[in-house]
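Colleague: Input: structures, listed below.
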Structure 1
Amino acid sequence: MPREPEPLEHLFVALDTPDAERARGLARSLAGRVGGFKIGLELFASHGPDLVRELRDSGRVFLDLKLHDISNTVARTAEAIARLGVDYFTVHASGGAAMVRRAALSAAEAALAAGLSPPKVLAVTVLTSLDDDALAAVGLRGPTASAVERLAILARDAGAGGLVCSALEVQAARRLYPKGTLVVPGIRSRGNRVGNDDQARTATPARALELGADLLVVGRPITDADDPAAAADAIVEELHQAEPGARP
């Protein structure tokens, strides 16, 4: 029987900065306190694959580029990402089943050819910055919860290793994809205030874990704190308070 992950293993910190030294400093101070680090477009566009490889020394790496293009382009990009040795990377489920399928197969083949463990492809359903009105404004059929479920089924059947969704949809996602890795951004502790917060669908760390999330992505509440290590420790302590019995 697989062991239950330690609370800190659920927590990934988003290194959303263009400053390589700041990213390195955060990774050094948080190594061993969190489960890993998310590298997004801002940091990757500024410093590229070399920094991704470097940060692997500090923990698991989740490369969040949200690929969305024709299947052949995404497949070739997935191969390059797999050779970096990351643990997870993202594609948009709305890119379609063929695109998701090609990404998963190409990444697995490239990793195995390089002697690496295949990364898990995570399909982004609906961004946590969008609500029902925003979804309707771009012409997508909603409400948000229904859109997430529709895209979750598509991604599951196309061979994605997991999904990215908000905590509000994670129970439905777990029901639809019991074995998938469910990643939840938009995590906010009670009383936490983030300047210029663009997240629309949020939850506390403990609640997201109780609802069925596997990985929680937290950025500014940790990285903008006066003491990021203490902020991360506080969130891990919140995860210790989660009630495992409440998870599906």
Structure 2
Amino acid sequence: MKFDEKKAMRWLESQGNLDFQFEPDGNIPPDFVLNKNIGIEVRRLNQHVHLNDKNVPLEILEFNLIPKIEKLLKQIKKEEFSNSIFLSIRYERPLRVDKKLLTLIKTQILLNIELLEKDLTFNINDHLELRLFKSDKKLKDYIQVGSMSDRDSGGFVVREIYKNLIIIIKEKEEKILKYKNRYEFWWLLLIDHIGYELSDLDIQQLNDLPLITTFFDRIVLISPNNNNKSWDLIIKKSYA
């Protein structure tokens, strides 16, 4: 069971819903069945970017790029040093993460680290910027990732949630369509990795936007924090 599914399960339990099963039909929708007649799908509510006529989750590039850079940094060692060095990473799409890019990153870090006095910023290409800066102390590793920034992320929280809700609901409806008649009701539980924990004003503004038409009977935003906070969306029911 993945992180978001575990969060959904804990939320169901916190609401007093105990008569549920995880993946009762195998590796097809729904993720959970509640009271034998409610199919429940779970998904991360995340930001997307439109690339090559597709909506691509932002974290795909992050999960591909950052661990490879961290692995690369472990290869850069120095026996004697008084201050560790942090690497700040800023990136945007399109960015192809391949052996050529990683070799260039390592070459440029090794070149610039020798010139480092306080901090130094340099571009690997038009879509990847690195910054080296000294820590004020000696840490375990000579060099490590200090921060990262995705230039394609951000924006007003409520607008980003709304925009990505439309993408995700459509995606989930298409996935569920051929299984829809198996259950009388369908819920969509979204673990909110955009707003994380919304205010009453956020929810009011979100529900004041044009209603989303969907065949889901209930859509719930759930905080990924350890508090089981949740918010029901106002939706326009479609029976298609």
Structure 3
Amino acid sequence: MILARGPERPFVIGHRGAPAVAPENTLASLEAAVAAGADLVELDVQPDLHLGHSPAERPAAAASLDAALELLAARGVGAHLDLKLPGYEREVLELVHRRGLDDRVLFSTTWLDTLRALERLAPELPRAVGYPRDRHGVSRLPWPPGTGPAAAAAARSLMPARIALLLRRTRATVLALHHTLCSPGTVRVAHARGVPVLAWTANTPAVVLRVAGLGVDAVVSDDPGMALATLNGR
């Protein structure tokens, strides 16, 4: 999958489907993201190959990864698979291959072991490192807890210098950054290394427009319909 943005707009990725419309990580949420026109749909994949951000946040109507991939393959939509723990990479890759999604899949994780396993098993597939680690669902918030505007600005200013080390250590081929860490310098440094940048989670028109203006390659949103309408109306 080529993730570099086109001339008109960045890719739009439905975060856990479209939870602004239907419960996250369910087939209904995936259907809503597809209906909204998302280019890819992000799924949180647990070790038992069902969807859920964590065991405690597993939806009542938890979908199997296989059913989710079958749905996306039938609709011609890409899959963004976020592996929540190490150890089941081979099984996930087998399902991706079975559903014919090898050329429409993006992997992401915060785990070094998972990135290394994916590199070993399927080096041709894009691998994103999520940063910072989303231990407490911080993607739902404007900025991770316990920080303010000054801390956010400081972290953002340091991010371009961290990219080389982050990529060297993880050998990731894509950066998935919290939107507050995205800046012109970060995008410029990543692109100079041939690495696309994904901004998560952009849930207001203002955030969508800001990160799109920075040149990110994909915008991840709980409301992909809103993100697309915002981008198409610029």
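Any read-out appearing in this document is the output of simple, stated calculations on the displayed coordinates, not a laboratory observation. Source: prediction; values computed, not measured. Cβ atoms are built from the backbone, for glycine too; each structure is taken alone.
Colleague: Quick check: 16.5 is what I get for mean projected area of the Cα convex hull in nm², calculated from one of 1, 2, 3. Which structure matches? Kindly include the intermediate steps, with their values, before the conclusion.
Modeller: Numbers: 1: 13.0; 2: 16.5; 3: 11.5.
The correct label is 2.
Colleague: Check the numbers for distance in nm of label points 7 Å out along Cα→Cβ at positions 26 and 162 across 1, 2, 3 and tell me which is largest.
Modeller: Working: 1: 1.9; 2: 4.2; 3: 3.5.
Going through 1, 2, 3 one by one, distance in nm of label points 7 Å out along Cα→Cβ at positions 26 and 162 peaks for structure 2.
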